[in-house]
Structure 1
Amino acid sequence: MIEKFNFYDIYGYFLPGAAFLAVFWIPFGLIKHRWPSNTWTDAIVFAVLAYIVGHLLQSIATNAIPSWELQTPTGSNRYPSETYLDHGDKELPEKSKTKIKDLIEAQFDLDLQVDKPGNDEIDVIRHNAFLLARQILIQGKAASYAEQSQGMYALTRGLVSVFGLAFAYWLGWSVAAVLKSHAAVNAAIVVMAVALVILANISFTSLRHSPDPPAKRKTKKRRIERWYAFALLVALYTIGYTLGLRVAPTIKQGVLLAFLSAWAFIACLRAYGAYKSFAGQFAATVWRDYLAYNVAASMNQKPEAGAR
């Protein structure tokens, strides 16, 4: 999956995966007072599972929770790396945008058109220029701060998924403490089965190759992943409900889990706000580091005063 374990792997995969495993186990700990053991074997198994689960969470969140901010008149999504180069945007100074434009044009023969508002055609160029600029920083080993920003927005995006799933899962547990009728149990089983079938069908659909243009494929994939995320929320709710029926929490324990579910929903919204902030910070950092890196490189190439 990766060449080496790095900052992004910890923040983007391991921590969200570990948080999700904790979310899954908390009801058992609160009700049955059963917590994972602290042996080295269990710790290693937990770390491996957390890393794997983190990958699965990010594969869903990447498309279901994008970082786009605005939309063009045609309805296309716009990302911070594109909007920050618009004329009049306050994130980057106008002179810095002009210098970035000149550098990109000299190095890659791409015109960022920073004197104009973005559109579909301009944004495609800016997106590719952003990826090239980041590659320049990586090759020059000057992308450490940008990668930290990327790790933080990956962490907060993963936490949006974790808290969203925690809200549905813990809510199912809390409902099981008060609603135990035969009809409710049958309904939960049917809904769980339908949700799992939908998840399986969507998973197979996402594997098919689409002949559509890249932009349309991207939009279609995002729509599919959002339906997948919704079906997963429903599945987690029904799983929590059926597990709650089996473990049988008391009314007080159900109230506590409902309280935790409410806080998980609030934390999900807060994590989403932080994710949007870090995503913008990452884009701005890459552009600033790219400009600073090239300015420093050009200064180092100038001959010293008096040198022949």
Structure 2
Amino acid sequence: MDIILLTGFLGSGKTTMLGELLNEYRDEKTGVIVNDFGKINVDARLLERPGIKMAELSNGSIFCACIKDKFVDSLVEMAGRDLSYLFIEASGLADPSNMESILDGIAGITGGRLKLRGSICIVDGETFGELSQVLPALPKQVEQASVILLNKRDLIDDETAADINGMLKSLNPQAYVIETSYCRVDLRAVVSALKKSGAQESDSVNTYESRPATLILGADGQLNKASLESFIRSIAPYTYRIKGFAVTDEGGVQISYAGHQLQITDSVIAEKTEMVAISSAGIKLLSQVTEASTRLLDGKIKVNL
């Protein structure tokens, strides 16, 4: 069973890429493990497909001791199934440097059926240059990849793209780098190009202490859509990522904020208001949410601790 690992920062395009891969490989026997730092797994709801076995792992990184035991359980369970491919979408702040060690540790249980085909790292062209300097997991994701997609190319100029390409080449000179937007690539060619990265195995930088603060935001009843947008824009500067669903006076919507870009789109699967916000400002985000909810939405949005 070939494992294809998807890494990349929050909002870089991993879920988009995985959705395209599942469509492309729909006639194959595939399994999926979806990892999210938040207590709710938004991505899993977007990736559901008939006939595909999916495991959802939330509230931490699969490479951290916080939920690594659950990851191991999921790998063992998937190894017992008749699958050709296992796609794993790691959380946006995951450091996969210990992936091979995890597989080696369970080889006796799985009969060595799980083989890491390679890692695809999706780089957010808008944010990588800045955030890779302050978030150790991002360079690690690049180092462990054999294929790197420089995504959101349409949102950056040629000089910025050249700078990022230089950074990627410095971190991983052996990787195959593809510039793209919306993860539009020849999927079969990308998978064929996968191989082990050759990067040195090491302990993951994901620890209990390095976990970002995450808040689950909920509300009862309908929200005014314009006020909801104002609320999200108000708290966005204190976050790395906001995503989820909401019920508004104009219908259900899906919410996605990352890299200074906010998208609010109609959604038929939005049954209640539930969002996850990953903080870039620690617990300070809590006070910002409370203030913005009171000012813009009559306090309707609450933090579910």
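Computed values, structure above
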quantity: With FRET efficiency 1/(1 + (r/R0)^6) of positions 177 and 233 (r between Cβ atoms, R0 = 35 Å, to 0.05) derived as 0.95, matching label from 1, 2; calculated: 1
quantity: Source structure (of 1, 2) for helix-only ellipticity at 222 nm (-39500 (n - 2.57) for each DSSP H run of 4 or more, over all residues; to 500), computed value -26000; calculated: 1
quantity: Comparison of 1, 2 by Cα Rg over 2.2 N^0.38 Å - largest value held by; calculated: 1
quantity: Answer label among 1, 2 for the case where distance in nm of label points 7 Å out along Cα→Cβ at positions 257 and 297, calculated from the coordinates, equals 5.7; calculated: 1
quantity: Origin of the value -0.69, -0.73, -0.86, where log10 I(q)/I(0) by the Debye sum over Cα atoms at q = 0.13, 0.14, 0.17 Å⁻¹, for residues 9-128 alone was derived from one of 1, 2; calculated: 1
quantity: Comparison of 1, 2 - label where relative contact order in percent (Cα under 8 Å, 6 or more apart) is highest; calculated: 1
quantity: Value 20.6, calculated as mean count of other Cβ atoms within 10 Å over residues 113-120, assigned to which of 1, 2; calculated: 2
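Throughout, read-outs are computed from the coordinates displayed, never taken from laboratory work. These numbers come from a predicted model, not from an experiment. Cβ atoms are built from the backbone, for glycine too; each structure is taken alone.
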